[in-house]
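Asker: As structure tokens, here come the structures.
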Structure I
Amino acid sequence: MRRFKHLDTLIIIFVVVLMISNLVAQKIVAIGPHFRLSGAQLLFPVTYIFGDIFTEVYGYAASRRAIWTGFLASALLAVMGNVIVALPPAPEFKYQEAFQIVFYTVPRIIFASLIAYWCGEFANAFIMAKVKLLTKGRFLWMRTIGSTAVGQLVDTAVVIAIAFYGTVSGAEMFRLMYSGYFGKVLYEALATPVTYLVVNGLKRSEGIDVFDDGTDFNPFHTGREA
């Protein structure tokens, strides 16, 4: 198995960004008089940019490794956060309510977020790898934006469906889906020049440009391809 210079560091940064996006999700940011975003909406799309970079530079297997690492880290954060919140606070600890706001998550939301993340990230990586083969490595901008459009659609639809089905109307669920979805895809499109710089720099530094010809795209594959 080949050792890469930067892959492990990039996966660590990817997981840290993912963890931070989970922790800042409760903060609502005002942009102008009408536009509102959660802290997670500002950070979470960055994980799709990382996903594009992993797949484009190192191949689908590296992206699969990063996705599973992020999934397990997110699950651990959610479970341990809820456990610590549930423990009785010491009498002198005056910040239980604030602590709960940051670290407590409704179990249904935890489940929705984890499943949506898993489905969306793997959809993004699969499309990115397959279209790279079809285009013979050309049109990186089309692959990054197109794969994100698919991955974020899957992610947004799954999280909204699981988290809110039966609690809000179908019209409200649709509004939540499209309002979050288009912002995330626009985020990716605007970040395309940065993605180009990072991808090209990594390819030169690592001396590779992986094409997933013959790759096993099973997300549960345990072989060490990257």
Structure II
Amino acid sequence: MQDQKLSQGGNFRYFDIIMALFVAVLLISNLASTKIVSLWMFTFDGGTILFPLSYIFGDILTEVYGYQRSRKVIWTGFGAALLMSLVLWVVQELPPASDWTNQQAYESLLGFVPRIVLASLIAYFGGAFSNAVIMSRLKVKMKGRFLWMRTIGSTLVGEGIDTAIFCMVAFYGTMPNELLISIIISNYIFKSGVEILFTPLTYRIVGFLKKRENVDVYDTGISYNPFRYFVKE
């Protein structure tokens, strides 16, 4: 059952707000990932503090608006992250002013961002689409029941793919392997834990959006090809 607003291309009141928040979370996480932090028994990149929210947004988008809208948001985030990376690289390569002495500091921090963005794009492609597809298929199979099982289950798979790819591409060769493995494990536990803790809030937001937007999409008869966003379905 595809919602009429979706099939007719109608507007939603809150969809653009969630998409903007998702893109902001993605960009801020990429920048924050340049620092490795230690908190209690966990060692992880700084972006991990905020990044789990992107999966919560992904669950909400797929549950309420359907996979096709969620796919649009994922690609929008990709484009924004890629643009940020290109701009930071161009600024780095431009000659600094003669009285500006922070070029080395800029390169040490923001010069590392392009690799992190590349890692984020590759990892999130696998993780976000895995999460969205699983959420979408399980909703149809479970007839909209057991939201908690679908959000947590899809996140465990998506975050696992995302975390492993991101850490390997972003940090391999820049630190001892023992530390890298510790970061992968810590990231996965922390991100998955945030998803579980936020489940009650996810329920409230999903319920609010379905009621206010008058929409509840069940993805039947659609293509899950992530690249179908660029062609007419």
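Coordinate-derived values only; no laboratory data. Note that the structure is predicted; figures quoted are calculated from it, not measured. Cβ atoms are built from the backbone, for glycine too; each structure is taken alone.
Asker: Quick check on the output: 41, 15, 8 is Cα extents along the principal axes in Å, for residues 155-194 alone, derived from one of I, II. Which one produced it?
Answerer: This value belongs to structure I.
Asker: Which of the displayed structures (I, II) returns the greatest value of FRET efficiency 1/(1 + (r/R0)^6) of positions 51 and 83 (r between Cβ atoms, R0 = 30 Å, to 0.05) on calculation?
Answerer: Max of FRET efficiency 1/(1 + (r/R0)^6) of positions 51 and 83 (r between Cβ atoms, R0 = 30 Å, to 0.05): II.
Asker: Given a computed value of 0.7 for distance in nm of label points 7 Å out along Cα→Cβ at positions 43 and 179, which structure among I, II does it belong to?
Answerer: II
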